[in-house]
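Novice: Alright, structures below, take your time with them.
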Structure 1
C-alpha cells in the first residue's frame, strides 16, 4: 500500500503554505540516505540546506545528544549550565574570536549581528543616534524576519510584509566599486554572504571578499560574514572566507552547528564588538541551552579533525567535474565550491521544479530555486561512488529517461 499520498494530503491540510515541498514523506534517515513512509530510499543531495553537513544521525552527535538528554536540556540563560563554557570556548577557538553569543536559528543570529553592529556604531564609532546604516547585497538571503526581509529583493520574501525596517543600503553583489561608493560616515556594517546560497550558489569574483575586508578596515566599518550555509566545512574550508584568507569582524553561524539535531546558531566577534551588549539588551530563552551546547561541542570536535573540510574539498572537485559534463546536455551552467553547487537547467528542457521532481523519482533529493536552478549540497559524509550514482540519475533525467 502506498502511504505517501495520504501523508502528503494530511500535511497540506494542517499547515500554512510557507513552503512548497517535494511530495516525499521521510520516515527514517542514516548518513547520506533517507527512507520514506513506503520504504523507498533516497540519496539526500540537499542535506537540510547545509544543516546536515555531517549526515543524518552522525554517531558522535547522536551520542552527545543522548548523553545530555539524560542530564538536563534547558535552564534558560537565567542560570549557567555545565555545557555552556566548553561550547563557547570551543567556538571561540574555531573562529579565532574573543566572544560568542549563542542563539537558535540563523535568522536570530543575523538579527543579533544587526543589533550589535548598530550599537557598536553608536557607542564606539560615534554614529549619530538613529542614523546607522548597514550595506547589504542584491540577491541576498539572510532569513525571513520582518527586519531581514526589509532588505530582500526577492518578491516572495519581501512583498506584502511591510512597513519595512529602514537603515539598509543595497549594492550589487561582487561589485567593489559600488560598495566603496555606498560607504559613508553613518555606515556601521557590511553584511555579506561569502557565497550566495539561495540566489543559486553564486560565487563572487576572486578577490571580492578581500576587497570587502579592505574597504571595511579603511572606513572603520564592521564586516559581517553570514556563514550560515557556507560555513563549517561546506566549501572545503572551515569558513568560506578562508578561501581568500579573510577574517571578518563577525562570523554569523547556524544550520550545521546543530548537527541536524537541534537548532543552534551563534555570532562570534572580538570583545570590543560583542562587548557593547549589556545584560537585558539581547537574549533568548533557548539560546545556548544545555542540549544545544552539548551537540554544538561535538560538532566543533568533528571540525577540529579537518576530515570534513578535506572531504568537501576533494569530493567537491569530483562532483563539479561530473556536473561540468552535463553542460550542453540540459544544463547551461554550474557554479559552486566544495560540495555545494548551483546547476542551471535549460528552460527549454524543463523547469528546476520539474527536474527536482524527476530526480526524486530516480531516488535523489534536491531542491530548485528561482525557477531554473537546482541547489546541490550533499552531506560531507557522502562517498565518490554515491556522487557518481547521483550524477547518473541526473543525466538520465535530462535525457528524459
Structure 2
C-alpha cells in the first residue's frame, strides 16, 4: 500500500508539474510578441506616474531624475509624501523647482479606519491630472526610457483598463538574492502566464497601469481598506478580466527594484505579500495551490521512491525515478531561464534546482504563517 501511494503521489506530481511547466509557464517562457508598432500620427494621451513614498529620501533622489529621462511627450509625476519624517519634503521642493512636471501631495495623518498605502494611493489618484495612471514604487527605476510608452500602450491605444507589467530586482551576490531572483520569476510565471491565457488574477504595484476613471467608478479599495497590502494584486484580482486587461512582456517595459539585504527584512515583506493571497477568489487560489500541491507530491513521492528502491537495491526502478526527476529539473531550468530572458532580457543567477527544493518550505511554512497573520504592516 505504501509503495502504491508513493507511485500515486509521484505520478500525479509529474503530470501536473508537466502541465504547468509546458502549457502554462511555457506561454511566458517562449512568448513572442504579436503586437504591431502603433502609429505616431495620433496624439499621445497624457500619463501620470504615481509613487506613494514614506521616508524614501534616498530612493526618490535616484528615481525622480530617472523618470524625467522618459521618452514620452506628455506625462507628469505625482509623489505622495506619506507622513515622511526624513528629508523627503525638502527634496520634493527642490526637485519641483527643477522639474516643472513634478507634483506632490503631503499626507500628515492616516484615518484610523483605513490602511496607509491605500489612503496615499487614493489621494494621489484623486488629484492626478491624467486619466492614465502608471504606478511604481520609490525604490524602483525604469529599465529603459521607453517604459511609460510601452507600459501604457494597451490602456491608451487598445482600450484596455489594466496593463500588467513585470518588476524585477537588482542582482547581487549571496543566496538571499538568488532566492529573490528565483521567487520573483516564479511569481511572474504565475500572473503573466495566466494573464496571457486570458485569466489574469494579480498584478504588481511596482509596475501597473490602469485608468483613474475606472478606479473612481468602482471605488477600487471598497472592502479592502482594513487590509495592509493588496492595493495592487487584490485590486487586479477583483476587477481584471481577460477582456479588460493586457499583459506587457518587454524588457524595455520593466522596472528594477532594490532587493532586501537581510532574511528578516525579506520575510517581513513576503509575509505581507502572501497574506493578501488569502483574499483572492477561490479559483485563483487554486491556480497557485494546485501547482504547490503537485510540487510537494512530486518531491515527497520521488524521494520516497528513491529511498525505497535504494534500500531494496532495485536499481532499474531507482534509475527510472531518478531519470524522471532529472528530466523535470532540466525542463524547469529551461523554462525559468527562458522566462527570465524573455521578461527582463537576461537570466540572473538563481540556483533553480536548489531553490526549487527550498520552495517546499517557503510556501508551506511561510505561506501558512502569513495566511494566519494579523500583524501585517506597510511602513
Structure 3
C-alpha cells in the first residue's frame, strides 16, 4: 500500500523533535551535529532566539491577510533587500521553485512589454537545479528530473557547464536571458569563476539579454558575502532568493531592476501566501543579522578555519576524498566513494550531511556554527572516513 505521505523521498530513518543551534535532537535525546541546515536553510541554526522572538511577536498580532492589502512587514523586508542589493523591486514567494517560476515569467513578460514577444529563449547550464515545477525542470533540462513529465515547457537551451565556445555560439540578439547559479549546489558545489560571471554580464550587456542569477542556495551570507555574485563585482537584472532568507520559515523572493520588471504590472502575477506577515517578520530579522558586515566577517573567518581542517581531512584520507570545493560555508568534499555512503555512515557518528551530484558531499552548516563545533564536525568526518576505508 502507498504510504500516507507520498513516497517521493528516500527518507533517512531519523526524526527530530527539537533543535538547538547546530544540533538536531531526537525524541530520545540523541544529538546530531547538523552540517546540512535543512539544505542551507537554517542559516542561524535551529530555534534561534532572535527568530523565535520575531515569529512569536508577529504570531500574536496577525498571521495572514493576502496580497489584496498592504502588508507592512513585507514592505519592511523589501526595503532591506533593496537597500542591500542591486534591486529596485521585490516580489515575495514561499519557495525557491516559486521564485524560479516568476523569474521565467518576468523574462518573458519583459520582452513582450518591450514589443519583442518572440524573444523567449533562456540559456541554462548542465548540472543546474532551479526547482521541481514544470518550468524549473525544463530550465535545468536533466533527464533525471524531466523523464516522464513531458511535454516540457519550450524556450530553454541547456549548455555544457564551463563550455565557453558553446556559450558564445548560443548567445545571440534573440536570447531573452541567461539563467545561472553562481555556485551550483545540487550539481556538486561547483563555483562559477568570477571571470565567467563577468563574461556573462558582458555578453548580456552586448546582446540586451537579461542576466538571471539563482542564489537560492548560495545567497544570504552563505559564501561570506550577502550574495555570491558580489565577489565578481557584477549585478544581475533578476535574482531568485529563498532558503536562508527565512531562516527556516518558508520564504522566497525575486529581486529585479525596474527595467527588468517593467512588464509586471497589476494582474500579471500573484500569490495568496507569498510575503505573509509571519514569513516577512522572520525574514526581516534574518536580514538585519546576516547583512551586518561583522557577521559576514565571522562567516569568512569560520569558513577559512573549516576549509583548512577539511584540507587536512582530505590529506589524511586520499582513498576517500579528492578535494574541497566551494566558498564560505557552502563547501563540498569531492569523493572517491559514493557520497550517499558517507551520508549513511555519518548517521552512526551522529552527523548530518547532504549528498550532491558529481560525487560530492555537501557541508552547509548554520552560519553561526562555533569553532568547537567545526572541530567536532571534522573529527566525526574523520571517523566516518576511517570506517569506510577500513
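Novice: Among 1, 2, 3, considering only mean count of other Cβ atoms within 10 Å over residues 109-116, which has the greatest calculated value? Please list the in-between numbers first.
Specialist: Working: 1: 24.4; 2: 12.6; 3: 15.9.
Comparing 1, 2, 3, the top value of mean count of other Cβ atoms within 10 Å over residues 109-116 belongs to 1.
Novice: Using volume of the Cα convex hull per residue in Å³, for residues 5-60 alone, single out the structure from 1, 2, 3 with the greatest value.
Specialist: Comparing 1, 2, 3, the top value of volume of the Cα convex hull per residue in Å³, for residues 5-60 alone belongs to 2.
Where a number appears in this text, it was derived from the coordinates with a stated rule and is not lab data. These figures come from a predicted structure and were not determined experimentally. Cβ atoms are built from the backbone, for glycine too; each structure is taken alone.
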